[in-house]
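So, here's a batch of structures to check.
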Structure P
Amino acid sequence: MIEKYLCESKEINLSSTLDGGQCFRWHQFENGFNGVINNECYFIFEKNNCIYVSSDNLNDNKLNILNDYLDLKFDIKKFSSNFKKNKYLSGLFNKYYGLRILKQDQWEAMVSFITSSVSNVSKIKKNINDLCLNLGKKIGNNKYDFTFPEPKEILEFGETNLRKIGFGFRSPYIINASKMIIEDDNFLRSIFDLSYEESLLKLTSIKGVGRKVADCIMTYGYHRKDVFAVDRWVRRGLVNNLGYNEGYSNDKLSEIARSNFGSYSSYLQQYIFYGEKS
């Protein structure tokens with residue numbers, strides 16, 4: 001495999017970024033992580049205070065894809081400097097500096113976060129990787145080097161089989177999403193051109209997708225920075241450390257935080273989520 005320099009270690013925190021609850025198909029191995037992007041296998045690792053990547057046929061195009069996926073152009077230093085007067089937020093930035101939001105595949109993000117409903121990170125990882133092991137195509141030498149199944153493959157697999165491999169009550173929701181994507185081959189692409197409100201309306205038309213799941217799909221699949229997904233961990237951070245009203249619902253907290261933080265919303269939410277969960 002070809003090995004190339006990516007960036008200085010301080011520019012990305014591999015652990016919090018690749019194994020912090022925003023994606024589910026990166027696996028720690030020795031000093032780095034194995035994962036799949038666009039059906040290509042990558043190994044990202046740290047050596048001598050630098051981050052390197054190795055992959056078969058690693059050319060400039062694949063390196064650019066990885067740089068984009070890891071959002072390495074986002075200026076975390078400039079972003080975090082806007083909140084240096086806030087003790088709680090500045091503490092999170094100091095502790096987890098280098099945490100970045102990944103630019104994931106829209107379909108994979110959709111299935112992953114439908115799966116996340118009433119679950120936890122370890123269970124979601126198991127579900128998603130079992131799905132790939134059962135339906136994906138083997139593309140590498142490592143255990144989890146599989147493609148992510150297309151909507152048609154999941155639909156043919158069926159609700160009963162999804163339940164057999166552990167998806168439970170989420171199974172019909174994933175089947176419904178598969179049907180919708182097959183029936184409208186522009187469904188996923190069209191969301192790039194919609195406003196936040198229009199995207200929310202379209203995504204919540206899928207059975208099993210409420211505001212939080214839709215916000216996660218927009219954040220991790222569409223890389224919108226004006227989205228503030230609120231779960232129990234983010235709620236705890238907002239209420240206990242930023243003075244938000246405990247009586248508000250998660251949806252209301254999301255609306256207020258999104259209004260307050262604008263284009264910083266998604267990154268702030270990610271740091272709060274990781275900090276509260278850790």
Structure Q
Amino acid sequence: MHPWIYDHYVDPILYDTGYNPVNTVTWALLLGGMILLLLRLFRRLEIAIDERFVLATVPYILAGASLRVVEDAELVAAPLKYLLITPLIYFLAAVATLAGLLLSRWALGERWIFGYAVVGLAWTATNLALLATLGVESPWTPFAILAIGSAATLAVAAAGLKLKIAPLSGRPNLLLIFAHMFDAASTYVGVDWFGYVEKHVVPSLLIDLAGTALVMFPLKLLILIPVLALVERALRDDPSLESLTRLALLTLGLAPAVRNTIRLTLGI
């Protein structure tokens with residue numbers, strides 16, 4: 001294997017060293033490709049990608065995030081543990097989610113959406129039950145993170161209402177904003193209160209420059225607001241692609257937020 005490939009792609013997975021500019025761009029491109037492939041698959045299966053589908057998929061986001069903590073806690077040995085590290089865990093979670101969806105459609109027919117959500121909840125509960133055996137180190141942490149994330153979301157929503165900023169209003173947008181404020185809050189608490197280290201390239205650089213992870217809140221908004229505006233304008237004629245893109249954005253905020261929160265709670 002070429003040393004360049006090993007250094008930029010293989011080494012970060014084997015040793016969970018985080019991200020670099022090269023693999024960050026690569027994983028982003030892979031995510032875009034996955035969205036387009038899933039869109040084609042869902043259209044072929046005649047699955048409506050609407051708000052009900054997005055909400056029913058949230059348990060799978062929670063399941064994937066909690067499964068990532070299973071690797072953080074070293075409950076799984078090599079080589080299986082490598083499947084639980086980015087980006088491989090995203091493919092694993094996508095395959096498991098599709099399996100839950102197809103199984104629910106086969107078993108329940110037109111009422112599949114309920115069964116689909118239940119399978120995701122059962123998966124999440126199984127992961128949490130396994131992690132609970134490790135014991136809780138800081139039981140107050142999830143409440144603090146949720147309180148900070150919720151307060152930030154309310155502040156953003158109020159500002160959006162007052163300033164009439166379209167991407168900061170409406171239930172779908174506010175759900176995405178909450179997910180990313182939740183993520184920012186978990187990073188802030190982890191870095192500033194517990195001394196954890198941010199692994200993403202740009203956030204890590206800005207946290208070092210600012211001297212505090214509070215910088216994650218404006219950083220999230222600086223990225224999210226134009227992205228939401230672009231999604232609404234560019235994809236308004238393709239509701240399915242818009243909803244699937246929103247689901248991807250939700251995952252990018254909610255998954256790391258849940259992972260961080262569980263890790264901090266368990267002291268991992």
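Every read-out reported here was derived from the displayed coordinates using simple, explicitly stated rules and does not represent laboratory data. Keep in mind that this is a model prediction, so the values were computed, not measured. Cβ atoms are built from the backbone, for glycine too; each structure is taken alone.
When you work out distance in nm of label points 7 Å out along Cα→Cβ at positions 65 and 89 for each of the structures P, Q, which one comes out largest?
By distance in nm of label points 7 Å out along Cα→Cβ at positions 65 and 89, the leading structure of P, Q is P.
Structures P, Q were shown, and mean count of other Cβ atoms within 10 Å over residues 33-40 at 13.2 was computed from Q.
For relative contact order in percent (Cα under 8 Å, 6 or more apart), the calculated result is 18, so let me know which of P, Q that is. Working through the options, I get structure P.
When distance in nm of label points 7 Å out along Cα→Cβ at positions 169 and 209 is calculated for each of the structures P, Q, which structure yields the highest value? Please report the intermediate quantities before stating the final value.
Numbers: P: 2.0; Q: 3.2.
Structure Q gives the largest value of distance in nm of label points 7 Å out along Cα→Cβ at positions 169 and 209 among P, Q.
Out of P, Q, choose the structure whose coordinates give helix-only ellipticity at 222 nm (-39500 (n - 2.57) for each DSSP H run of 4 or more, over all residues; to 500) equal to -24000 when calculated. The correct label is Q.
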